[in-house]
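Several structures are given next for inspection.
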Structure 1
Amino acid sequence: MPRKEDEIRIGSHETDGKGSPVTHTTLSPTSDIRQRAILAQPTAVIPIIFLPGIMGTNLKSNTGSKVWRPPNTDGVFPILGAMGQMFAYVFRGPATRQRMLDPTKVEVDDRGSIDTGGALEKAVAKDRGWGAVMRSSYHPVMALMQKRLNNIMEAGGLLDWWSEEGQHSPADYGDEKASTALSVDDFKHAAGYRYEVWGGGYNWLQSNEDSGQDLIDYIDNVVLAHHRAKGQNVKKVILVTHSMGGIVGRAIARVHEYGKLLGVVHGVMPATGAPATYHHCRCGYDGVSQIILGRNAKEVTAIVGNSPGALELLPSADYGDGRAWLKIGGPEDNPSHALPVSDPYTEIYHSREWYGLVPEESMEMLDPAGLHSEPEFEGAEAVGYERFTRLLSDTQRFHESVSGKYPEPAFVHYGADERMHGWTDVHWQGAHLPSLEGTRGSKDNGNGKISIKNGGQVVQLNFGEADQPGDGTVPTVSGEAPSRAGVCASFRQGSQGAGARVVTNGKGKDKGYDHQDSYNDSRSQWATLFSVTRISREADWA
C-alpha cells in the first residue's frame, strides 16, 4: 500500500519475553491528527540453526557437572575466566582428560553465558539454545542475523544495511560461481518471512553422523514444534555452520537425507579434512590452545584417539584430489618421501610405523585412563589398537559417505590468505632418508622432535612449521573443495581471493580472518546474509 504523507508507520521489529514481535507506541498531542499505521510482522517463519565448530559447544557430564567451556575472549573478565580455566587444565594429565572428555559420558550444556546484543531477550535466547554455543565467536553473528534479516524492507523500500551493503555483487566478496546480486524480487520474497535464530549445539566428541541425528531430533521436536505451537507457519529450516558444524550439516543432508532443510551456509569448513589434526596428535597444540587441548602427543591422543568426531577431521582420501600431504625426511623444499601414495587410511592412520598417526611405541596413549581394558565384544582380542582400528574404519566409512556431497542448495565461504598460516602439508624435516623400510622410532618427545634409527645411524627429525595459506587452521585446499562440487556460491576471502572487498576487513585493514573468529569478520558476515537471503527464495509457505 502506498505511503500517505500524513501517515506515520510504526515497525514491529522488537520481541517480547516470549520471542514474539511487539510494537511500542506513544501518545501524541490532540493537535497531531496524522494516522498511525502499525506494520505487522510476517506469520511465516524460517528458523535458522547455527551449528558451531569442534569445541564450540559447551559440554557437561551426564551427571550435570561442567566438562567443557570454550574460552570467551570478548572482554577483560571473560579473558580472566579463560585464564582460570586454563590454569586448572595445567594439572590435568592424559588420563584425566580422557575421562572428562569421554564421548559416551557427555552431553550438550545450555548453561553458558549469553549476549544477544539486544536482538532477543536473554530468556528467549536461552530457550533457543544460545547458551549451548560459544558466546564470543558465535553470538555476534547470530544477533546480526536476528536483527538484519527481520529488517529488510518497509513500505516497499530497503532498510539500513540492505539499501547500501546488501546490494553489492557477490563477486566483490570473492564469489567464484558468478552469482548475481540480490534483486528487488529477492528482497521482497525474503521480507515476507520472519527469521528466528537458534543455537544448534552438539556433542562434538561423538561421530558427526550421530550429531546429525541428534540435531534432526532437535529441529523436529524443539525448533519446529515451538513455532507451530505459537501458531506460526513453518516448514523448513536453514543451517548456518562453522567449521566441523559444516560436516554435521552434510551428515544431516546427505547421510540422513533429512527433508526439512531449506538450504545450508558453510563457513570455513574443512571439507576434505585438515592435516593440522595429524600435527596435533603427534606434536600437541600450539599457543594458548595447548593448555586446554593438550601440550603434547600424550594429552591430545588420549582425547582425539577416542573421539570419532575429531578423527573425522583427518584428511580424507579426496583431500587435495588425492594430494600426498605427509612429507618425510629431507629439507623443506626437497622431501625424501610423500604419503599417501594412494590410501591415507592404510598408509598413515592404521600404520603402526613411527610416522603413523599413533605409532606402535605410543599405543599406551590411546587409553591412559584404562577405560577400555576389557574387550568390547565376545571374541575381541587386545583392545588398544583393535578398538582404534575400528574407530578409524568408521572414519573412512563416514568420509566415503559424504565425499563430494553437499546439501542442495549450499553456499560456502572460506579463508584463502597467505598471512594466516596453517598446514596444507605436514613435514618431518631433517636428513635425507633413502628408504622408509627398516626405519624405526627410538625417541619421540611428543612435541615435534623425534629420533629414528636408520640402519646403524640415529637421525633427528623435526616437525615443520605451519606456513601455508588458509585461515590458520583449515588450509585453502580443503576450504575450496566444495566450489568444484556444484555449490551455489563459493566465497574465497583473503589475499588469494579476487574481488573489491576480499582483502580488507570491516575496519579497512589488509588482513585475513582467523578460523575460530571468522564469523566476527564483515566479509564472512556479508556472505552469510547474502546466502540466507538467496536460500529463502526456496521457501513457499508465506
Structure 2
Amino acid sequence: MISNIRYWFLLFLVLLVYIAGMFATLFENDSAQFATMAMRMAQENDFLNLYKGPEEYLDKPHMHYWLAALSFKIFGIFDWAYRLPAILAILFGGYSCYGLGSLLYNNNTGKLAALIFLTCQTIVLSVIDVRTDAVLTGFAIFSIWQLAAYIETRSVKNIILGAFGAGVAFSTKGQIALVVIGLPILCHLAYTRKWIRLLNWKVLIALLVFSIAITPMLYAYYHQFDLHPEKIIRGRGERSGIFFIFWEQSFERMSGEGIGKNSSDYFFFFHTFLWVFLPWTVIGLFALCSRIKTLVKLRFAFKPNYEFLTLGGIILIFILISFAQFKLPHYLNITMPLFSVLSASYLYSLYRFTKRKTIKWVLGIQYFVLAVVFVASVLICFFVFKFENPLNYIWTTALILLAIFYSLKQEEYYLRIITVSVISSLLLNAVLNFHFYPNLLTYQAGSEMAKVVAENDIPVDRIYKLSERYTWALDFYNRRPVILSSIKDIQNKRNIWVYATSMELRELNNLGFDWDRQFTKDQFRITRLQGKFLDPSTRKKVVEKMHLIHIY
C-alpha cells in the first residue's frame, strides 16, 4: 500500500493547489452572486432575510450564506474569506470519505478514497467556483458515514452525528440533501438486511437532533415569507417558506417550474461524468461495472466483503437527477464521495488479489490521462494564454519532473496508478489556478472595473447601471451593489458614474448625454467557455465591452 510519507506529500500538494485557488477573483454568476448575498448579510447584520439583489430570495436555504457571512465577520470581506468555509467543508468531506471507506472496507481503502475525492476535477473546481454544493457534499457524506456506522455498531453517538450532518446538509440545499443521504443508507439497510435498526428508540433521538439542527433555517424562512403573505415571489403571493423547503423546492427543480428548463437530455449526467471525475473517470467506470457484475453473480446475497451502499446510491441518484428538467454539472458533486469509495475499493482489490493484467490496463489508461492533461496544459500555457511570468516555468517544470519520476520509477503498478493519477490532477489544476484563471478573469468586466473604481477613488455610491443585468463581481469588489436606474432617472443627475454596455452607451450619446471620463473593459461570460474564445485569433469576435463613464 502507499506509504504514509508519499500519501501526506501528495495531500500537501493538493492543499497547496486549493490554497492557490482561494485568492482567485470570484466567478460570475453564482460565486460572485452568493458572495454578494452573504456580504449583504454581514454588512446589515441581517441573518434572517435573504436577497438576490433587490429581490427576495426563496430558492435555497441559508446555511451556505450564514457560513460565508460569518467568515466575512471574522476575516473581512475578501474573496478568500468567502471560499474558506467551502474548502473546510470539502476537507471535512475528504475525512468523511476516509471514515466511510474504512468502515465499509479497511483503512487503506479509506485513505485512498479521501485522496480520490480531493483530487477529482469537480471537487477541486468546487472550492474555486464556490456554490452551495461544497457544504452540501461535505456534510452529506459525513451524515452517510455516521448513519452507516450506526447501522453497523448501533452507537447512539453515530446516529446523533449523522442526524446533525443531515440537518446541516438540509439547511444548505433543501430536500436533495435528504435524498442523497437517504438513498445510500436505504441501499445499505436492504443489502445487509438490518431493517431492525430503524425500530429503535435511538431513531427518535436522531429525529429530534435533526429537527433542532434545521430550526434556525426554518425560522428564517418563516420570518421572511410565512409572516408576510403579501409578498409577491416569482409572480405569486402567500408563499410559505416552510412549505416551499419541505415540498415545493425539489418539484420545481424536477419540473423546471419557477427556475426554467435548461436540459431535457436524460443522458446529460452520463457524459458530464466523463470530465467531472477526472483523472479517475475510467477507474470509476471499471469499478461500477465490476461491482454490478459481482453482485449480479452473487444474486445480491449479502457477503461481508461487499457493500451496496455506494453502488446503489450512485445508480438511484443518477436516475433521479437525470429526470430533472434543470441540470448543471455540479449537481454530480454529491455523488463524488460514493464514487471515490467505490473506486478506492476496486483499486485496492486489484492490489490485494494481484490482478496484474487488469492493473497493467489501468496503468496504461492513467498514463494516457496524464498525457492528455500534459497536452492540455501545454495548449493553455502556450496557446490560449501564453506564459509571461518567468516564475511559471519553475512550478510547471517541477510538476512535470515529478510526473516523469513517478512514471518511470520501478515500483508496484498499484502505486504508480495512484501517484500518476494524483499528479495528473495536480498538474491540470495548478495550471488552471496559477495561470489560466488569472488570465481568464481579466475578461470579467465587473471585477476588472472594480479595480478601476478603487484606483481612481470613484465613489461607489455614485455608480448607476441602466439595464437589469446583474453586476455581481462589481457589486462584491465595490463592497456595495450598483444602483439600478434608467435613462429617464439619470437625466437630471450630475457628477455620477454610469456602468453601461456598448449599446447603452450609443443610446446615451444619441440622447445628448455627455461625459468627460470613460473606462472600458472586456466582458465575456467566463463560465461558458467556447472554442472561439479559447482561440486567440477569434477571441475578439466573442468578447463584448463594458464601460464606466462620468457624466459631469
Out of 1, 2, which one gives 16.8 for mean count of other Cβ atoms within 10 Å over residues 164-171 as computed from the coordinates?
1
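Taking 3.5 as the value of distance in nm of label points 7 Å out along Cα→Cβ at positions 124 and 276 derived from one of the structures shown (1, 2), identify that structure. Mind dumping the intermediate values first?
Values: 1: 3.5; 2: 1.7.
This value belongs to structure 1.
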Rank structures 1, 2 by FRET efficiency 1/(1 + (r/R0)^6) of positions 108 and 516 (r between Cβ atoms, R0 = 25 Å, to 0.05) and report only the one at the top, that is, the highest.
1
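Kindly point out which one of 1, 2 the value 0.99 was derived from, the read-out being Rg/Rh (Cα atoms, Kirkwood Rh). If you can, show how the numbers build up before the last one.
Numbers: 1: 1.02; 2: 0.99.
It traces back to 2.
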Identity of the structure behind 4.3 (criterion: distance in nm of label points 7 Å out along Cα→Cβ at positions 212 and 428, calculated), options 1, 2:
2
Among 1, 2, which structure scores highest (criterion: distance in nm of label points 7 Å out along Cα→Cβ at positions 188 and 492):
2
If helix-only ellipticity at 222 nm (-39500 (n - 2.57) for each DSSP H run of 4 or more, over all residues; to 500) comes out at -7500 when worked out from the coordinates, which of 1, 2 was used?
1
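Only the coordinates and a few stated rules stand behind these numbers; no lab work does. Please read all numbers here as calculations on a predicted model, not as lab measurements. Cβ atoms are built from the backbone, for glycine too; each structure is taken alone.
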